[in-house]
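None of the figures in this text is laboratory data; all of them are computed from the coordinates on show. This structure is a prediction, so every number in the text was calculated from the model and none was measured. Cβ atoms are built from the backbone, for glycine too; each structure is taken alone.
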Structure P
Amino acid sequence: MNRILAATDKEQVSVEDLVQAIGHASFTPVLLIPAIAVASPLSGIPMFSALMGILIFLVSLQMLLRRDRLWLPKWLLNRKTSSARVRLVFERLRPAMTWLDAHTYARLTAFVHRPLIFIPQTLCVLSGLIMPFLEFVPFSSSLVGGAVALLAFGMFARDGLFVMLGLALYLGPVWLVLHVT
């Protein structure tokens, strides 16, 4: 998180700045950023959820395909937002991230290793694909972003409990879509 905050030392921050702060070989932290962003109040910005969905799709697809290095299109890497907004979101998340870090450990590890890791990776791919369409269903992109964040955090921390929580969170958007449409 400190590397992300360090990348926000100028007026605007690009997706490329954030990816470089984390590293191109770190798929799950790069997946965690757009998931957290879309679960936050930033998702109220028009088309923000769609853009984050594309990013989630591209990163998680490459995880699923077991690539060694992350690739993102230049047009996506050049997208910028206010550094103050990004800093505010991550500063507000710091206490939660500190708590999560202190309470994670290797449990239910079958869900974070092959073959079962295909389940959260596939869900992240599908979530990224549907997120642009969820712009039309209030709050659904935030719920899906929260689920992807839990899945990504579980994979990153190698804690299957968080993967299970992420899987459970998908019940909310499914219910919402079924009852709103």
Structure Q
Amino acid sequence: MEELNELLGLHVHSDDITALQMSMRAVVIFFVALALLRLAGTRAFSSGSAFDMVLKIILGAVLSRAIVAASPFWPTIAAATAFVVLHRLLAIAAYYSDFVGLLIKGKAQVLVEDGELHQQNLRRTNISRNDLAEGLRDSGGVEVVAQAKKVVLERNGRISVIKRKHSPDKTGSAPES
């Protein structure tokens, strides 16, 4: 146990930690982070929602403190674990409760419906016409709003597009039948 203490520099402060001790801490934190990622679930790190982004930022900040000896090693790991468990519990609560989901993840906003812009939602979400055009091209392969049946700013910040069955051409007019 004393060898592990010395190897990880559990008794030192950030000014006194050696390169070897910091490297060994980095190895341990790497595996701790992998375990925490498994506990958090794959969705937590694949989603772009604010709820998941908060965990990413906090986890990185907290675990980095353990590597550089800015905070005590084991309590820092315990704090990181607490954040992941809290995130997981809130995600479970959001699954079972629309109210909790709305509180922590927000609400999708309809930006376009049946080719008509929802100006109030564009304004509320700070989506400019250029942002919308980019989202149409990126998510739906659509060049003009008239080609979209529905455009939604999802809770994760991505724009999703449902195309019309019979898309108007680039000028906005429907093709002749």
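Quick notes on this structure:
- Structure with the greatest value (metric percent of Cα pairs over 29 Å apart, set P, Q): Q
- At a computed 30 (relative contact order in percent (Cα under 8 Å, 6 or more apart)), which of P, Q: P
- Of the structures P, Q, the one that 15.9 was derived from, the read-out being mean count of other Cβ atoms within 10 Å over residues 10-17: P
- Largest in FRET efficiency 1/(1 + (r/R0)^6) of positions 50 and 146 (r between Cβ atoms, R0 = 30 Å, to 0.05) among the labelled structures P, Q is structure P.
- Here helix-only ellipticity at 222 nm (-39500 (n - 2.57) for each DSSP H run of 4 or more, over all residues; to 500) was derived from just one of the structures P, Q, and that gives -20000; the source is P.
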